[in-house]
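The structures considered in this document are given below.
Every read-out reported here was derived from the displayed coordinates using simple, explicitly stated rules and does not represent laboratory data. Keep in mind that this is a model prediction, so the values were computed, not measured. Cβ atoms are built from the backbone, for glycine too; each structure is taken alone.
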Structure 1
Amino acid sequence: MSTIWRRYRSALGLAMVVSAVLGIFCGLALYLAGNADYRAQAGWGGFVYWVILGGGLGAGTGLAGVLGGVVGVVIWDRGLRRSSVARIRIGTTGAALGAALPWVVVAVAVGPGWWPFPFGVAILVALVTAVLARIILSRAERRQDGDVVEFRFNV
C-alpha cells in the first residue's frame, strides 16, 4: 500500500482539487442560471450558498472517485507488477464507478419518481471522472516511467 501511496499521492491530491473546483464552477453555474428575482433577493448569501454547496458536492464526489480508483488498483494490482496501461484502465474504471456510486445510492433512496435526475447526474459524473482519471493516471504513470510529463492521450 505504501508503494501505491508514493506513486499516486500527487495524482490523488490533484484529483481532489480538480473535483472541488469543478463543483464550485457547477454551483456558480446553477446560481447564474437561476431566476433573476432569486439572485436579486438572495444577494451574496445565495451566491455563497451555491458556491459552497457545489464545492462540497464536488469534493465529496471526488473523494468517492479517488477511493474507487485506489480500491480498483489495490484489488487488481497490489504489488504494481502489471503494466501501467492495466493500472490506468482499472484505476479509471474504479474512479468512474466510485464517483457514480453515491449518486446511485441517492437515486435509490429518493424513490422511482425522482430517478431521472440522480441517475443522470451519476452518468455525467462517471463520464467526467473517467476522462479526468485517465488524464491524471496517465500523467502519474509517465512520471514513474521516467518520461516527460505532459498531457498526451496516446496511452
Structure 2
Amino acid sequence: MAMEIRWDDKVVEVSEKGEGRSDWVWTQLAPGSYRVNIDGKNYSVSAVDGPDNSGKMVVRVSGVEREVTILDERALLLDRMGMSAGDSKADLELCAPMPGKVLSVLVKPGDTVNPGDSLLILEAMKMENVIKSTVSATVEEVSANADSAVEKGELLIKFAE
C-alpha cells in the first residue's frame, strides 16, 4: 500500500518494502512512540496530536514538533481528484482508518466531544492508536465494541448534526 507524508514543502512517498525508493522500518517503543529507521538512519518519532479526518497530525521527530499530513491510497486518489478525505458528511462519521482490534471505547452516545478528544483505542499492526475527534459534536451512536475486530472503513462512531 502506498502513502504520502507531507510537511512544509516536502513530500515523501512510502511504499511496501521493495516497492518504493526508501525502506522505512517502524519499531514501537511505547504507545504512540516509535523508532523509525529510514535507509539506515534512526529517528525518534512520537504522535503528539491527531490524525484528523484529513490526515493532519502533529508529530515529534527527534525532539522537534511538526505538522504533517499522511495520505493513504484513498486520500491520495481523492486529493488527485481535487477532493478532500475530510469533506462534508465524512466529518459526522468516524470510520476505522485501518483494520485492527478495538481495545477500548472512551465515549458513549450523548457525550459531547471536541477536536483532539480521545474517542477510542485501536490496535493495528501491534501498535496502539488513540483515535481522536476532529469535530465538535455530540456522539449519536457507537458501533464499535471493545475487543472486536474492525475492517478499514468500518463505521465506528456516528456524530449528531
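Taking mean projected area of the Cα convex hull in nm² as the criterion, which structure among 1, 2 has the greatest value?
When mean projected area of the Cα convex hull in nm² is computed for each of 1, 2, structure 1 gives the biggest number.
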**Request:** Consider the structures 1, 2: one of them gives -1500 for helix-only ellipticity at 222 nm (-39500 (n - 2.57) for each DSSP H run of 4 or more, over all residues; to 500) as calculated from the coordinates. Say which.
**Result:** 2
**Prompt:** Comparing distance in nm of label points 7 Å out along Cα→Cβ at positions 31 and 55 across 1, 2, which is largest?
**Reply:** 2
**Request:** Compare relative contact order in percent (Cα under 8 Å, 6 or more apart) across structures 1, 2 and report the one with the greatest value.
**Result:** 1
**Asked** Which one of 1, 2 has distance in nm of label points 7 Å out along Cα→Cβ at positions 111 and 127, as calculated from the coordinates, equal to 2.3?
**Response** 2
